[in-house]
Structure P
Amino acid sequence: MLDQALTVLLEFLPIYAACYAINVFLYFATGWVLVQIQNRHPERRIQQNRRGEKRMWKEIRASVSSLTVTAGCLAGGIFLSMKGWTLVAPLELTWWSAILMFVVSIIAFDTWFYWGHRLMHTKWLYRFHAEHHRSVAPTVWSTYSDDLVDAFVMQSYYLWAVIFLPIPIPVLIVHRLWDHFNGTIGHSGFEFWASPMSRMPSPMVCVTFHDQHHSRFKYNFANFFSFWDRVCGTIDPKYDDQVKIFERLGQEGEQKPVTPGE
C-alpha cells in the first residue's frame, strides 16, 4: 500500500512542478508586459487617486505562495483525468468537442466562482478572503494575492471539474490560461477594454467590473460574465455608466481622470 502511494506521488510530482513553474512564469511575464503598457497610458487608470503599486512586494509574496494551491488544483485535475479516476471519460479531442467543452467549462467556472466568491464574503469565511481585499486598488500583481484557503475555494474547480464534466486535458489547460490572462488584466487597474460589448445588454465585462469589486466591496462577484450579478442584484449600480466614460475616453483619445466610485 505504501509503495503504491509512493508510486502515485512520484507520478504526480512532475506534473505539479510543471504546473507551478509555468504559473509563476506567466504571473511575472504577463504582469511585466502589462505594466509597460500601462506606464504609457496613465489616463487609463481607473482609480486615479489611489496607487495600488505600493503593495506590490506584499502581493508578489502572497501570490507566489497561493500559486502553490492553484497549481496543485490544476495538476490534480490533469492527474485524475490521466489516471481515469473520474465519473465521466473526457470527450475525444476534436475541433467541435474542444469548442463545446471550453464554452461549457467557462460557464461552469463562472457559476462556481460567483457563488464561491459570495461564500467567501460571509462573516464565517471572510477572514480567509481578507488578504485579497487589502488590495483596494488592484494591480497586475494582485491577481493571486490570496490566503491559501481562499485560493483553494476559488481554484478547486480545476480539481473537481474533470470528475463530473468530460473535459479533455488540453481544454482544461487552455481554460486555465484564459483564466490567468483574464484575471491578470481584470486586476490591472487600467481600463483598455471598455466597449458596448462590456455592458448591458451584453453579459461580457471589462476591467472596471472587478476593479469596482475591490473599491466598493459588495458588488460584482463573478469572473467572466455579469450574468449572475445582474440576476442576483449584486451588479454595481454605477458599472454601466463608468464603462461609458471609458468608452468616450477611448474614442476621444484624451485624458479624462475617473475618480473612485464614479
Structure Q
Amino acid sequence: MLHSLPLFHRISGQRVVVVGSGEMAEAKARLVGRAGGIPCAETEAHHAKLAFVALEDQRAAEAAAFRLKRLGLLVNVADRPDLCDFTLPSLLERDPVLVAVSTGGASAGLAKHLRLRLEAILPQNLGGLAEALSNAREKIRARFPSGDDRRRALDGALSQGGALDVMAAKSVEDVERWIEDGGDPVADAVLEIVLASDDPEDLTIRQARALGEADHVLHESSVPEAILIRARADAARHVLPCEDPPTSGRRVVIRKG
C-alpha cells in the first residue's frame, strides 16, 4: 500500500496559511512563494485550502491544526507527521521537471540525501529535454496519430540507449531529428516472466523495464500485487486464463515459478 497519494498541487495566485514565526515558518512561506502561492495568516483561512503550522510548542501546534482542519483546510504540521494531511517531499528541480522524494514523514534527512544522490545522477539539461518535447507535441502527434504508437515511440526513444536517452546531454538537440528521421514506435512484443519469488526485488532489470513499458499485463491470480504495481498504472490487467487475450501492443505474461 502507498502511504500517501503523490500529487503536485498548483497554488499559483492562491492564499496558503502559514502559522508560526522564525526560520521554520519562513522556510514554509518561501516554498509557498516559489510555487506562486500567497502566504497568509490564520485570519485569512477562509480564503485558503492549504495550511502549514510551524510552531515549536506542541500543544499550540495541535490546537492550530485542529482549528484549521475544522475549517476544511488540508494541514501540514512541522515535525508532526501524525497530524499531517499532507507531507512535504525533498525536491529536485530541473524546471519544468520536478522530482519529489518522500518518506511519508519518517525521515526528512533520508529524503534529503536520496535527493542529493539523484542531483548527481540526473543531467542539468533534463528540463531542456522536457521543454523540447513539449514544444514538439503537435509534430509528434502528427507523426504518430495513434496514442498507443505515440507512447511506444517515446518509450523507445527515451529509454536507455534510445535516440532521446534521458541521461544523454545531446538528446535536447536530437528531438527534431528523431521526429523527422526515425521515431518508429516500439514493435509489438511478448515477454513471459516466471517469478523466482514474490519479492519484486528479485525481478531482473529486463523484467522490471518490460513491466514499466507494458500495455497489457497478463498474470496468474496468485501473482502478488507487489509485483503487479511495478507495471504502468494505466496498463491493462488480465487474469489468466482469459477468454479474449490482447493480440497487439507490448504484453507481459507473469506466471509463478
Structure R
Amino acid sequence: MLRSIESLKGCTVAASDGEIGNVEEAYFDHDAWGIRYLVVKTGNWIDGRRVLISPYSVIRMDPGSLSVHVDLTRQQVSDSPPLDTDEPVSRQHEAEYLRYYGYPVYWGGIDVWGAGSHPAFSRAALSPVSPETLAQLALFGDKPPGASHLHSTDAVDGYHVEAADGDIGHVSGFIFDDETWTIRYLTVDTQSWWASKEVLLATEWIFLIDWLDSTVSTQLTIDVINDSPDYDNRIPLERDFEAKLYAFYGKAGYWSEERAALRL
C-alpha cells in the first residue's frame, strides 16, 4: 500500500508489551530511497528520549487506528543504543544498532534490503547472528563515524526542485510503499505563475540531491512536469493513477513485467 510519510507522523508505535512512543520523522538513504528507520519519541517511561525503530521489526501497520506494531519489547527498546538527533546517524552507529537487534545489514547487496526488496528475514537464522553478518558489522566497529548516507524526510521537505530548464517548485511530501519501505514518489508543489498544483515525481527520475544547496534535480522539463497528471493528496494513491503517470512520461512502471525481466 502507498502512504504518505505525513500519515506516519504521530502514529503510536506498539511493542508486544505496551506502547513505545510516537513517530516523529523517518530516515532514508539517498541511494535506494529505502526508509531505514523511524525516529520515535518515547513516553515518560524512558524520559521521553528518541529511539530508532527499523522496518525489520514492523509486524503490521493499522492506518485506521494510526498505529505501527513491532516485534519488540519495551525493555529491548530501552536498552538499545542511544540516539543523538543532533548528529548524523553514522554507519558505525548503524552497525552497533543492527548488532544489538540481530538484524542483517542492508547495504552492499543487489536490492533495497540487501538480497531482497522487502525488510524480511528469518530471525531463527540469526539466532545467534550469522558469522557473515558479524563479519560485515565488525568492519565498522573501530572506525570513526564518517559521513552519513541517511537523511531525514523533514530536512528534505521544502527543498527546491530543479527541472532540466529551471526551478519547478519545492518538495511538499513523500509517498512510500509500506511493504518494501521504499520511497516511491516526491510530491512537488509547483509554482507556475498561473496556478499552483501538486504533482508526483518518481524517485527514480531524480538524479541528484544537493544537500548544500537544498535542491532536488530531475532531467524532466518544466513544461512536461506542469502538464503531468495532478495529484490530489486527499485521495488514496492507487495503481491506476501510477499507470497513468508512468504512461504520461513514457516509462515502464516499477511493478511491470518489463522491469521485472530487466532485474533477472
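FYI, it's all coordinate maths here, none of it is from the lab. This is a predicted model, so every value here is computed, not measured. Cβ atoms are built from the backbone, for glycine too; each structure is taken alone.
One of P, Q, R was used to compute FRET efficiency 1/(1 + (r/R0)^6) of positions 40 and 112 (r between Cβ atoms, R0 = 25 Å, to 0.05), and the result was 0.35. Which label is that? Considering all the candidates, the number was obtained from Q. Given that helix-only ellipticity at 222 nm (-39500 (n - 2.57) for each DSSP H run of 4 or more, over all residues; to 500), derived from a single structure, equals -21000, which label among P, Q, R identifies that structure? Computing helix-only ellipticity at 222 nm (-39500 (n - 2.57) for each DSSP H run of 4 or more, over all residues; to 500) on every structure in P, Q, R gives -21000 only for P. The maximum of distance in nm of label points 7 Å out along Cα→Cβ at positions 32 and 216 over structures P, Q, R, that is, the highest value, falls on Q. Can you say which of P, Q, R returns 16 when relative contact order in percent (Cα under 8 Å, 6 or more apart) is computed? The read-out comes from structure R.
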